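Listed below are the structures to be examined.
Each reported figure results from applying straightforward, stated rules to the coordinates on display, with no laboratory input. Note that the structure is a prediction, hence the values are computed from the model and not measured. Cβ atoms are built from the backbone, for glycine too; each structure is taken alone.
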Structure 1
Amino acid sequence: MARPKQFDPEIAVDQAMEVFWRKGYAATTPQDLVEALGIGKGSLYNTFGSKHSLFEEALRRYRDSQALALVKMLEESGPVKARLRKALRFLAEMDLADPDRRGCMAVNVAAELSSVDETATELVRRMFDRTEGVFRALIEEGQRAGEIEPGRDPAALGSLLLNTVVGMRLMARVAEGPDRLDRVINAMTDSL
């Protein structure tokens, strides 16, 4: 008869996400995960199969929790530029308030693993595609509402906004304060 699990795998994925987010994939050891999750190595491997399988689940968890928060904020009602400014400020404030300055896990994974891990790269690509699509829809909404010039290419502006977010998330990891990020946010929203 199998013994019941002494831990909740859902909570374990959340805890693993925090470790991978803080340390990166390569620097995270199985021992780091065992200590963070409070389980034995046998339980880790019996439940998740491998460090990489757990990492994939943690990356999906990040997508489902952190990355979707931006999407939800952008899909709220109200003036488009105000929503965009609010969402960008939220990201900047969240990153600057993080004592570990982890930035965006998806951006970190893209920087660390894009040339060596097809699965992680595809997960991040889909996150970026979704965010870019939401930005494009936001631009189109702004054009219909008369907030954004109708002749501008929504796809190009969606890509520009995604690039702005990626750059902001990286800058926030080393920023001494909010000034530079505020300038980026203001310049981006004013340019629309």
Structure 2
Amino acid sequence: MDAIEALTNRVSCGKLTGPAPDSQQRDSLYRAALRAADHGNLQPWRFLEVEGQGLDALGALYEAAALQDNPGLPDAQRERYRAMPGRAPLVLVAIVRYSDHPKVPRWEQLVATGAAVQNIVNASFALGIGAYWRTGALTDHAVVRAGLGIQENESIIGFVYLGTCDAPMKPVPAAPTAEFFQAWPAK
């Protein structure tokens, strides 16, 4: 797929099934991530690959986090948390590793890691791999952070679900660019 076509037509696929991306596809996705804009070439990112039994372990972490917040959580809700990672055959945990740098503030390191994730999502679409990027309260939950070995200088910026799209992709809604781009100074 042409790069501009991929970038202007990319959509997320929320209904995923197996198989997960193969090793060659993963290599392409990961190489795309490493080309993200990155002031100072700090490469402030790291990713955890979660699949197979790891998805069950991640689900157990989600459940434990939910139970810490609500010890009386009904069984149906507990099961929902346990099942969340199973919505895809591969989940990448996207992590920013902050470092002290005189010219690259933390916010730039966060943005660079977001760009790396977006490159994965874009490359997935270009390769015909279903992908979606999830965030939410679990990204910063102490139980999840501890269970995944997230260090004090790190933050989870999301979970990238990857697999085979199991539903028709919805067409891209048209967005008039003039609503988002204006000349400055105004004429």
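Some notes on this structure:
- Identity of the structure behind 1.00 (criterion: FRET efficiency 1/(1 + (r/R0)^6) of positions 53 and 93 (r between Cβ atoms, R0 = 35 Å, to 0.05), calculated), options 1, 2: 2
- Top of 1, 2 by relative contact order in percent (Cα under 8 Å, 6 or more apart), largest first: 2
- Looking across 1, 2, the calculation of Cα extents along the principal axes in Å, for residues 61-164 alone that yields 43, 30, 20 traces back to 1.
- A value of -22500 for helix-only ellipticity at 222 nm (-39500 (n - 2.57) for each DSSP H run of 4 or more, over all residues; to 500), calculated from one of 1, 2, originates in structure 1.
- Structures compared: 1, 2; top value of distance in nm of label points 7 Å out along Cα→Cβ at positions 13 and 69, i.e. the largest, recorded for 2.
- Calculating distance in nm of label points 7 Å out along Cα→Cβ at positions 85 and 149 for structures 1, 2 picks out 1 as the one with the greatest value.
- Here Rg and Dmax of the Cα atoms in Å was derived from just one of the structures 1, 2, and that gives 18.1, 61; the source is 2.
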